[in-house]
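Q: Listed below are the structures to be examined.
Computed from the coordinates by the stated procedures, all read-outs in this text should not be read as laboratory data. Please read all numbers here as calculations on a predicted model, not as lab measurements. Cβ atoms are built from the backbone, for glycine too; each structure is taken alone.
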Structure P
Amino acid sequence: MSWHSTESVDEFLDAAGDFLRAQPVENTLLLTIARTMQVKGIHAYGPDAPIFGWLTTGDGAFLQTPPHPLLLSAAPAGRVPELAEHLVKRPLPGVNGLTADAEAFAARWRELTGAGNEIAMRTRLFRLGALLPPPMPPGAARAAGPADRDLLIDWFEAFQDDVHGAARENGGKLVDDKASYGGLTVWEVDGRVVSMAGVTRNEAGAVRVAPVYTPPGLRGRGYGAAVTAAVTQAALDAGAADVVLFTDVTNPTSNALYERLGYRPVQDRSVVEFKA
């Protein structure tokens, strides 16, 4: 078996870090999640122990933070079913990977466990080409401050509900983590906060914009585009070589918006949920 696993994030990054950092755009999720656990502790995403792993041949990696799906980097096709065999005793809610890899893992998982599966989401990774500022609505961007905390917690949890149908992570922890490194920006109009955008820590030169949220009653006014452009420019000014973000493939509005801002598609991924 060529997959090795550990519960140590430091061991994981020592073994797989060079592989992940060689393609920081494509591996943005694994890099930023692992880094957050280094900074905030191994239980940053929940009370249950995460697991990390890599191919001993140096061309694949994974992690899983309960209750979230297994997260896969690109890997040689023949090695993906082997990973299902390696993890068969671990309860997994699903898998998130390049579409072909996620489907291959899910097919082998079903053979091994009898669990059914369904595609829960298809996502598209975008990387900034050249920033194309949008028409600016009234208001201005500013860094989020302590007075914004309660509102932003509500918005983080509303964002999770929009994406997943439920809040999977504690909004307070998410807001506090991003606030700790200046990773939250709001758009304000006449003293009222109307939209927000967050960014991850810079990992190997790449910064990911996430999340972007405007409450339903304030959408369609350009606030989301404006705050996204603001955090994108701020990331570039701070030295990011690449700025990336994910969209839901089935949401044509957001995909078109980010392309108008100068983001270009890189790869498609699928989240497959396992069913008993």
Structure Q
Amino acid sequence: MTQGIGRLIAAAAAALVLLATAARAADIDPHRALYSLTLGSSKMASGVLGASGAMYYEWGETCDGWTVEQRFRLRITYAESGSSELSSTLVTWESKDGLRYRFNERRLHNGEPDEELHGEAHLDGAGKGGEAEFTKPEAKTLTLAPGVIFPTAHTLVLIDHALGGDQFLARKVFDGSAVENASQITAVIGPKLDPGAPVNAEDEEKPSDEAAKSPLLNHPSWRVRLAFFPPDSTAETPDYELGMRLLSNGVSQDMELDYGDYVIKARLDEIEPLSKPSC
């Protein structure tokens, strides 16, 4: 669970050969947001009776890169084994040319240390391969194939494709959320929604009244569905899926994490802008 949310929030969706165009097309607003987490639905076989929690997400900008800080806490209640609490702190930095990436994540299970991941990765050039080096939980070096990209580059290219009217995107993305190679992420992009388009109660979590007033939500958006497949897999079914209303400035107005047997929903409660660097 923590691995899945870490992957999905750290970024949302990518090729380095398109990155320069994407960075020009996507006018990203650095921001800080708070989401509440609840159980959307569950199948009887899952044994999940309820879920609650919160997620803090910050997308910052420096002169040469993008920063992400994400903290979340989720308590899941099971029919047979009671409650279990998962929490995670994730900090990443990614260069604006998309060639360098650093990551550090610490996970807890019921308040006890569960796993820690730390490392960095680089690509040898736009569209070229590179390497990822883990120092925690173990020292390991992975070879990244040509065409692999990092999370923020993925989000920028996703927005670029949405702005261009594309309906489908598939990319290999390395995010460091597990000691494994890049995962395949496929995206289905819905029609463009004008600023202020009403929320579809069946598919979306309406933001709080306070958040809805923010100018950060006054941007075009798309309903996007991401499917996450394991590395080097020919599986037809993804590990999990993420649905969200993604705005052209990089804000996620809501999220829905679908594990097949149960769904976790994220509602936007608070959001505020962060300053841009004066370079």
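Q: If helix-only ellipticity at 222 nm (-39500 (n - 2.57) for each DSSP H run of 4 or more, over all residues; to 500) computes to -11000, which of P, Q did it come from? Intermediate results must be reported in sequence, preceding the final value.
A: On the way: P: -11000; Q: -3500.
Computed on structure P.
Q: Separate question: Which structure, out of P, Q, was distance in nm of label points 7 Å out along Cα→Cβ at positions 98 and 266 derived from, given a value of 1.3?
A: Details: P: 1.3; Q: 2.2.
Corresponding structure: P.
Q: Using mean count of other Cβ atoms within 10 Å over residues 130-137, single out the structure from P, Q with the greatest value.
A: On the way: P: 12.8; Q: 16.4.
Going through P, Q one by one, mean count of other Cβ atoms within 10 Å over residues 130-137 is largest in Q.
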